[in-house]
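Read-outs: derived from the displayed coordinates by stated rules, not from any lab. All figures in this text were calculated on a predicted structure; none of them were measured in a lab. Cβ atoms are built from the backbone, for glycine too; each structure is taken alone.
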Structure 1
Amino acid sequence: MIRMLVLAEHAVGINGAARNVVSCLNALSVRNDIRVRLLCGKIDQSEPYARSGRLDIRSGFDPRQLTRFGLNLWKVLQAVRGCDLIYVPAGLRPFLYAYTVKRGRKLVAGPHMPGIPILGMDRSNPSPLITMKMSDAWIEVSEVSVRHRMMAGTPREYMNIVPHAVDPERFNPRYADRDVWRREGLDPNTKKIVNVGRMNIEKKGIPQLIEAYQLIRYAFPRVDLVLIGEPGPFLAPEHRALHGVYPIGPRYGYHLVRLLASADLFMGASRLETFWLAPLEAMACGVAVVVSKTGAVPTMIPQDGVQGRAIEIVDRAPYPFLPDAAERLAAAAIPLLVDDETRHRMGATGREHVISEFPESRLGDRLVRVFQSTIEGGSKSELSSPAY
């Protein structure tokens with residue numbers, strides 16, 4: 001029986017890091033071979049991990065407040081008693097607290113871990129000091145994130161690949177409801193292309209996505225583009241003014257699920273991702289996806305045109321967009337919008353792939369495999385084998 005402490009700033013939210021924390025807790029909360037204690041700031045009472053009654057959940061940990069350092073440290077010291085292992089899935093501050101109280105216990109970190117902000121270093125990329133010296137095992141979500149760490153000097157054998165996961169019971173086609181568009185003030189009779197993500201960072205490719213949508217409308221006029229997420233500077237005023245483009249803001253919980261399940265197509269133009277959860281959630285909902293080939297997309301869509309469409313729209317590092325990125329996306333999307341049968345078949349096949357390869361149950365298996373090897377003192381070469 002593994003006795004472990006999961007240390008996190010919070011276990012609620014919709015960004016990739018927060019959703020991975022929640023997925024990990026959901027996956028671990030149903031297992032009988034591990035005893036989990038959670039110390040964090042906020043939790044989501046609606047999530048299975050919070051309702052299961054199988055986690056020892058402790059609150060009040062707020063590492064963002066320096067004035068609470070003494071109280072935070074006391075809470076961590078109390079929570080870590082009786083534990084063999086500490087897992088910090090995200091955040092540098094929780095990791096530093098965990099390292100402070102380690103005292104012979106094993107410390108597993110990743111995958112959402114920034115580096116120590118030292119002058120002249122890439123803060124987005126932890127150095128070998130963290131990955132090799134301060135932790136006993138390191139988890140990443142894809143080969144792309146592994147290569148990123150290697151650029152900072154961490155050898156490949158120090159890293160384990162444990163991809164993100166989704167709950168296919170929550171992200172499920174049964175929640176499809178065309179009337180959800182009416183409730184958003186949109187026409188339920190037009191086809192809907194959906195994108196979920198922030199619009200405040202350049203790499204998300206919002207201008208390229210909107211350009212692709214404009215090309216699609218020339219061939220298929222009765223289609224809307226629905227942008228779900230926090231608005232930002234890469235959604236320009238001229239984009240908002242375009243007919244058929246609807247930035248509806250962020251949506252959460254089962255309302256987000258209903259929007260995804262009710263879409264006709266998910267389309268994304270990110271030029272650089274480590275994993276990219278949103279397309280996986282759309283696939284779990286049985287929705288066909290047309291996305292850029294980045295991050296873990298090749299494992300999510302191993303056969304282009306079968307589980308979805310994975311389109312090359314970026315060049316090699318530093319990964320600039322190709323000049324015809326929008327044209328490539330539009331060319332992949334138009335046939336699917338025209339051919340309902342092919343689109344539905346692709347959505348169903350994509351969901352089958354998610355259920356097979358990316359359910360939360362397999363996430364639990366992969367995590368426990370890493371935890372067990374770490375406790376047993378497995379060699380770095382044993383730990384480094386991908387957990388797919």
Structure 2
Amino acid sequence: MITLDQARNQFIAAVNCSNRCEIVSLDAALQRVLAEDIVSELNVPPQDNSAMDGFALSSRYLNAGETELKISQRIPAGSQGDSLALGTAARIFTGGEIPAGADAVVIQENCEYDQLAVKVRTPVSVGDNIRPRGQDISLGARVVGQGKRLTAIDLGLIAAVGKPEVSVYKKIRVAIMSTGNELIDPGQPLGKGQIYNSNRVMLLALCQHLGYITIDCGVVGDTLAATKSALRQAAEKADIIVSTGGVSVGEEDYMKLAIEELGTIQRWKVQMKPGKPVVFGSIEVQDLVTPILALPGNPVSSFITFQLLGLPILRKLQGQQQSKRVAFMVEAGFSRALVTREEFIRVRINRSDTKHIKAELFDNQSSGVLSSLSWADGLVRQAIGAQINKGQLAEFLPMENGVLL
């Protein structure tokens with residue numbers, strides 16, 4: 001077995017971005033992955049402007065509390081004033097362009113004024129309350145980098161430099177496949193020995209939430225022929241196949257064998273819990289080579305291996321930057337014996353203790369207890385060869401909307 005980090009690095013290295021791109025408007029670009037660097041062709045703001053409502057003036061003509069300046073002009077936002085006459089002030093409003101000859105803005109609360117003149121009651125320094133040209137974004141600056149999954153803030157920045165559309169990578173197509181004669185879809189009556197298929201719904205929803213196109217391959221029966229047929233069809237339609245079940249060593253586990261016969265297996269088994277039996281390889285149909293990640297069938301194992309191994313692969317295929325996983329230290333409210341595999345433990349943060357961030361353990365860590373994930377705020381990582389003692393600090397991976405951050 002290889003470690004989780006080794007597996008993740010190998011899997012990422014084995015796939016490439018499809019590089020299929022399209023141009024979309026900013027209104028349609030949210031959560032899409034940027035296929036180009038956005039470089040500013042202007043300064044933001046384009047000219048020095050006022051950060052406050054007040055008076056633009058030249059500080060060298062000012063003796064605070066004594067000098068009264070004539071108001072020579074009025075400059076609202078969106079207009080350009082004239083050069084400031086010597087010894088005068090301009091009535092200016094937030095966003096108004098600083099007139100030539102002015103080097104400071106005094107906020108109106110620090111002034112005595114009427115329609116004709118203003119007297120400043122406080123000391124003034126050069127640059128006070130002026131937003132200089134290019135303070136936010138300078139000409140030629142990279143605003144958002146290629147590979148960024150675009151947020152609302154990113155779109156605001158791109159709009160600020162005047163670009164109405166962007167080049168993004170086309171959404172990748174992810175085929176989701178479940179194996180097992182015991183699985184049926186919700187809404188059907190349960191027969192003897194049958195269970196409802198939660199993995200299919202969960203993985204389809206996760207991929208849709210993350211912006212991928214999903215191909216629902218349904219449930220594949222436990223035969224080698226059925227498994228191979230389903231894999232061939234999926235490989236012709238998808239950029240990657242993600243399957244659950246059939247990767248262990250049981251007599252009815254055909255996924256690993258089918259992958260071997262249709263393509264290649266790069267890795268099998270990862271030194272982690274839950275989720276040891278993970279197969280990564282490819283399906284080769286005619287000229288197509290389609291990567292496949294075959295996950296365990298237990299729902300918690302499927303979820304955790306998909307998060308820790310599947311998502312980095314999908315990001316690489318989509319052209320998205322690999323982000324460092326969010327983790328912070330919390331106080332363990334439990335003890336765990338030394339482990340020989342890297343373990344990911346379902347926990348909830350105890351918010352009643354205002355002095356400590358404490359993680360509480362779900363009482364049943366079985367890989368079949370899907371309710372534990374709904375209950376949990378995230379996972380505590382327990383390293384290989386380590387134990388956790390109650391009260392010590394442990395590494396916590398937070399989860400939000402069903403996705404590890």
**Request:** Give the label, chosen from 1, 2, of the structure having the highest value of Cα Rg over 2.2 N^0.38 Å, for residues 206-341 alone.
**Result:** 2
**Request:** Using FRET efficiency 1/(1 + (r/R0)^6) of positions 102 and 294 (r between Cβ atoms, R0 = 41 Å, to 0.05) as the calculated read-out, with 0.70 as its value, let me know the right label among 1, 2.
**Result:** 1
**Message:** As an exercise: helix-only ellipticity at 222 nm (-39500 (n - 2.57) for each DSSP H run of 4 or more, over all residues; to 500), calculated from one structure in 1, 2, equals -10500. Which structure is it?
**Reply:** 1
**Item:** Read-out mean projected area of the Cα convex hull in nm², for residues 30-133 alone, computed value 7.7, structure in 1, 2
**Value:** 1
**Message:** Comparing 1, 2, where is distance in nm of label points 7 Å out along Cα→Cβ at positions 238 and 350 highest?
**Reply:** 2
**Item:** Among 1, 2, structure where FRET efficiency 1/(1 + (r/R0)^6) of positions 54 and 278 (r between Cβ atoms, R0 = 35 Å, to 0.05) as derived comes to 0.05
**Value:** 2
**Request:** Assuming 82 is volume of the Cα convex hull per residue in Å³, for residues 78-141 alone as calculated from a single structure, say which of 1, 2 it is.
**Result:** 1
**Prompt:** Computing Cα extents along the principal axes in Å gives 64, 43, 40 for which of 1, 2?
**Reply:** 1
